[in-house]
Structures are given as structure tokens and as C-alpha cells.
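Right after this note come the structures.
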Structure P
Amino acid sequence: MGFYPVCPGDGQYAIGSPLFPKITLQLPAPYNKKVTITAEGVAEGNKYIESLSMDGKSITKPFINHADLVACDNLVFEMSATPTDWGKD
């Protein structure tokens, strides 16, 4: 999906390269909503993150919080075939 828990239970996810062009998560109660994760340009050779946004807001750090993830509607990755400086802020 492009993220994984750093330490289960602490509410923080590390960002990694997604493997699928689009995934929709159906969140259970109390959220009762969907979160769509899109990886634009994802392909075998495009393993580098060029940019990441959450509901249009740029994410520049290689971590996201659980509370932010479940509150958003869209997480959008832009993928690249060449290494980028994304996440080095």
C-alpha cells in the first residue's frame, strides 16, 4: 500500500513504495468511510517516490500518523524511475 507500521500500536507509519496503482480501504466503525490510495506512475521500474499528498496537502516527511490517515479521503503517490530527494526534509 505504500506504508507500514513502525511499531504496532504507536500510531505511526513509515512510507515505502506502493506496489499497486490504486487501493481503496473501507474503514470500520467508528470511521465508516473509505480511504483511496493512488500511486500514479507505479510500475516495475518506478520505485522511487517523487511526491506524496494527503487530500491535496504535500507530505514531505517519510512518516504519517494513523489519525491523519483515517481522517483523509485520498493519499496520492507520484512515482519516478530515478531517485528523488523526497522524504529528506
Structure Q
Amino acid sequence: MRRVSRRGTGRLLLLLLCGIIIGSIVGYILSLYVDHPMFTHTVTLGMENPITLNLTAFTIVLGFSLHINFGTVLGVIIGLVLYFRS
């Protein structure tokens, strides 16, 4: 038989997404008030310029960019801790 777990993938994704969003906002606010490289440095992962496929009837634009700062990492860690504690 399969063991039923209280934790679900949806809950993990929700907690991580909330952690990323709240952590990014907190990291941005901290970078405005604290002039330390740990708070002001942002790493960008992804594409600088999106790929554009121009067809006659419509245009498709594909691109993804992720900006990571100290708050984002802290938010992900807090989201994971909340997930494993629940």
C-alpha cells in the first residue's frame, strides 16, 4: 500500500513561491537602506534578450530571467523550513 503523506507538491510550490516573492521584496528594501555588497548584489540567471519568432498572423516571444538576491535565498530557505516543519 501507498503511504499517504500530509505534505503535497502543491504546498511546497506555494511556500517556495511565497518565499521567493516576499524575500525578493525584503531584499530590495534592504538594499535601499543598507550599503553592503551582500544586500546590493543581484545575480541574473536567464536570457538577456528574449527570442522572438515573428509569424504573419502572430508573434511569439520566449524568454526567462531570474534575479536572485540575498532576500530571495533567505525566502527560499524559510519556505523550505516551513514546508518540512508542517
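No lab work stands behind these numbers, since they all come straight from the coordinates. Remember, it's a predicted structure, so these values are computed and weren't measured experimentally. Cβ atoms are built from the backbone, for glycine too; each structure is taken alone.
Here are a few things to note about the model shown:
- Computing distance in nm of label points 7 Å out along Cα→Cβ at positions 12 and 52 across structures P, Q gives 3.9 for structure Q.
- Structure with the greatest value (metric relative contact order in percent (Cα under 8 Å, 6 or more apart), set P, Q): Q
- Origin of the derived value 30, 26, 9 (semi-axes √(5λ) of the Cα gyration tensor in Å; candidates P, Q): Q
- Structure responsible for -17000, with helix-only ellipticity at 222 nm (-39500 (n - 2.57) for each DSSP H run of 4 or more, over all residues; to 500) calculated and labels P, Q on offer: Q
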